[in-house]
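Structures follow.
Values quoted throughout were computed directly from the atomic coordinates according to the rules given, and no laboratory measurement underlies them. These numbers were taken from a predicted model, which means no experiment stands behind them.
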Structure P
Amino acid sequence: MKGSHKLSDKFDFTIFFSTMLLITIGLLGIFSATNNNPTAQGAFQKQFIMALVALVIFFITYFLPARLYKSLATPSYILSIIILIAVLLMGHTVYGAKSWINLGPIGFQPSEFAKIGFIFMLSYLLTGERRNPNNIKDFLVLMFYSFIPIILILIEPDMGTVIVYLFILIAMLFWSGIDLFYVFVTLSPVVVLFASFFGIAAFLLAMIIVFALLLYFKRNIFINISIVIMNMAGAYLFDYAFQFLKPHQQKRIETFINPTSDPLGAGYNILQAQLAIGSGGIWGKGFLKGNQTQLSFIPKQWTDFIFSVPGEEFGFIGSVLIVLLFTIIFIRLLNIASQINDKFESLVVVGVLTLLLTHFTINIGMNLGVAPVVGIPLPFLSYGGSSLIINMFLLGVALNFYKNRREHT
């Protein structure tokens, strides 16, 4: 019993087994969604192999020395920038975004691998002894490093991944203890821009909130005016920027606001996913017995709309189980971040938590029709080796830090 206690103190079995169960559910979903689809032959086998590879990588990252990861911050960031530039020059276009690099039979998304460098570098910058993020100069340096990969991904363009990076940035700034005013400066243009999607009333409401927060923070008039201009300019430029989006991206935004506006086009996946989940009832129709899934009503359901598979075949119970498993992982990661004495390691865990939480929230929202379809996979469930390997790598790092959480003062 004593030895078991020591083992659990070094390895978070709750996170590990929750993740393994999610991967298993994902494999079952991929098998079901591709079972009668001739265009997806071999997808299950590939994902199964990638799951084994990801598991090996997880344990490698878990057993490596914890101090190694801080030394990897700058090299991993530089490598991230290089591959993000490379994909713009020699990348393969998928769904309107130049976001894939093919190396023979193997393809990968640089933006997925760049998440490692982004989280590590941001953690390093927020813990540098010579830098104070609450100093305006150091804050601007931090923003410079943060927005280089974000802008490169925006050029692809991959709006979904850009949203993930922004949420990681905001969460890590907050966790670092930075002045909330700087979090507000970073977040407010995004909120105002998002509000502008829904018309003038939502935009005005967002601006009223911005004014109220400026009064709360009590900064000088020059700073207040600059922030107001920045927010208004971002919203007014939305219509201009909207014209530069690809037609399918414009349709996604319009469909998010009103999914029924194009039921046979951009809104098709959303409506079919909602139908699949709703038809599952409490207990579901049974494995390999979902009509929407087996008749392939949802194109490439095994990727972004994988959640609708267990939703249809295992019903409300299956959907709740998935949400519960993710919630357990999120709570445990938050606890780990709170327990770690080293600030760099704590920030990395928060970055990992935010990455998984953002993917989870947006993907589930896409499937339920309450978030735009932005090509965000569901961690551990959606088909895709790049995403699975990176998520397992980062979980391995998080559990590595958990194992060594008391070694720092």
Structure Q
Amino acid sequence: MARAFLVVMDSVGIGGAPDADKFFNDGVPDTGSNTVGHIAQACAEGRAEEGRSGLLNLPNLDALGLGAAVRLASGARAEGLDALPEGLWGVAEEVSPGKDTPTGHWELAGLPVPWDWTYFADKTDSFPDDLIAEVCRLAGTEGIHGNKHSNGVKIIEEFGAQHQRDGWPICYTSADSVFQIAAHEESFGLQRLLTLCEDIAPTLHEMRVGRVIARPFVGRRGDYTRTSNRRDFAIEPPKPTLLDWAVTEGRQTYAIGKIKDIFAGRGVTHAMKGPDAELMAHLATTVDEAVDGSLTFANFVEFDSLYGHRRDISGYAGHLEWFDAAIAPILAALRPDDLMIFTADHGNDPSWTGTDHTRERVPVLAAGPYSGQVGVRGFVDVAASVAHHLGLDARGAGESFL
């Protein structure tokens, strides 16, 4: 019985979104953003030499069709990615009114977001007084720190010492529909942080804020480090997704990375978390051990979290090259009737202005018993295609390209 593996390379966009002019970074439209294309260009021009060198080297993804997908999506040539595709390849574009993690993943799983998310638009004094008061009541504190847009590392550096003295949680947001709470695992307590996020999440979800994120850290002033105990409390999808379709028909589902959090635990029978290196090991084990008829849904987030938001071109290029090398033995271990699709949920062009995601098309690269070009498709067609391969009743709006 066939198996399917849907692997999201978080933020690995390829440009060309037709509505990019409606999405912004620091007031600048995303028109022309191209995560892979601009990284490849920077590598070719010698502007990505920290920790790696030369042309962007992605032989496995390129053989599946990555370079061809960049050209189809945006008309741009990605330097160094010129292979003739051996797999099934194409491009997907999003229709939902967002360029964030839940939006992209829900739509890839067959569910376009049926509402407009709530965003905290003000860069400072971002949160309404009644929300702050509820956080304080639940935390048992007299106030919060932060209350603004910020990078997670910077806000811990700014308020970490004060937070350790008075115990007030550090609350911040970004251009995404998100409410984040950072706290020290020891002085504040990890379980206390997780409970606080879980308790405040229903209030934020009623506001149509997509995620509450617990951001624990350790260390002391001048040497704070975020830990891997992050947890997302996401709003529950309003309709069944690909994961639900699978478990409804008695299939096993393996969630690797953030997937369980993104889908609020729905449709997940097995879950594995950790940094990307551990997730790659989990993916390899799952390819070896997943049962017949199963669905594996994986997210590799560090492209986005460590390099895209921080506008680190060299780091992003290096992580792409690490990923490409690491998947080679995994691809070789696939069974003849397995399908493994590589795609993304949005872009995060590290050469772009600002620090937010970028609105882009994404690659669709498939290893398995299919080949050829599928053209420009919708995100929802990915879910329909996975369902088709597994013999599931696809209940979303998409059409299979298999």
Structure R
Amino acid sequence: MILHSLLLLVLDVVANICFVVLVWVALGLIVLSVRFVRDEWRLGREQREPLRPPLTGEVPHVLVQLPVFNEPAVVENVLRTAAALDWPRDKLTIQLLDDSTDETSTIADRVAAELRAGGTDVQHVRREDRSGFKAGALAAGLELSNAPYIAMLDVDFRPPADWLKCVMPRLVADPKAGFAQSRCEFTNYNTNWITRVQGLLLDAHFLVEQQTRARAGWLFQFNGTGGIWRRAAIEAAGGWSAYSITEDLDLAIRAKLAGWHGIFLAEPAIPGQVPDTMRNWRRQQRRWSNGFVQVAKRTLGPLLLAPWPIGERLSAVSMMTMQACFPALALGIVAAALATVLRGLDFRPELPQTITSLILALVVTLGMTLPPYIVLKRGPIWRYLQTIALLPFLIIYLAGANAPKMIQTWRGRTEMFKRTPKLET
């Protein structure tokens, strides 16, 4: 009886802790969704900024960095897309940061030579090893250029030709803006059910999370692609660091702590791809979750002690602990189920938390996904309801898949970077 009571006590404590974590995450997301709806309502009544504001003063030099590793199907198109950017040729340099070990490099050599012959400054940068992975490649490329602004694109992203002309004026006009992040669109949004679910989640991420945090002046993450950095901000933050596989998140936090802020632009969007299979999506989500854990271990303390208003600090901590919902959900379900079994299948003690969790899940799901679906005019409501019905099952699946790796990462396990395969574009 003593062992039975002790085990039941432990399970209840674990379930309660997990419940508190889930409530914390849910409240943070509800705040963002409420602010998003309020902001959209207010801005709908006011004059919005022009899509292409004028650039005052001298046109600055822009370095476009394209990190690539074994992507023969997409490397040619990303080079040609970057070369097609509407920016003075003498103020534009393109760096293909190529760590490939396959035929990607041969294709890149040919295309780079053709573009150089056409008057575009294209540098094909090769390293002897992949030390630091993407962060290492970006840092190595910076050493070869003194450009004051650095645009970054993953190999599957295809910005419109006027992207720099739309974004650069806003970045140049704000001397304390460390970077500008554009919203990402997805060309394969409607490929299958898994891409449609990701579309809902990523629309929520970019519009409700990123845009709302940026409008409030809060910390928000750089997404690693579709953005432009001010070189001075990178240097003030200490440069690229490879300790985490989410080097983009890490740099954005260090820049914010150093006194810089980010700008978010919903338009023009940068088309890219999402994984179209469950295996690749799970791999991508696991990489992001583990990267958040790595960065959180180093930055939660500084963020809590940052000389910012309490609301801004709480928002930063909320962002950095959001991924905790996965282990909390997985452990909470297991603990509650085992406790119910030990009580002779009496589920009544778990009922209040279960009902509260379901209500919060419904509010968060609708609040985070429905407003951007409407704002972006994604389609009929019946298609939204059809897609959103799959989300709870996928979140539970991700919780079970991500939780063990996240706990191992928190305990010091080193996570290796595994790229997400890209389709030909």
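Of the structures labelled P, Q, R, one was used to calculate helix-only ellipticity at 222 nm (-39500 (n - 2.57) for each DSSP H run of 4 or more, over all residues; to 500), giving -23500. Name it.
On the way: P: -23500; Q: -10000; R: -18000.
Source structure for this number: P.
Assign the value 26, calculated as relative contact order in percent (Cα under 8 Å, 6 or more apart), to the correct structure from P, Q, R. Mind showing how you got there, number by number?
Numbers: P: 26; Q: 30; R: 23.
So the calculation was done on P.
When Rg/Rh (Cα atoms, Kirkwood Rh), for residues 157-268 alone is calculated for each of the structures P, Q, R, which structure yields the highest value? Mind dumping the intermediate values first?
Details: P: 1.03; Q: 1.05; R: 0.98.
Looking at the calculated values, the largest one is Q.
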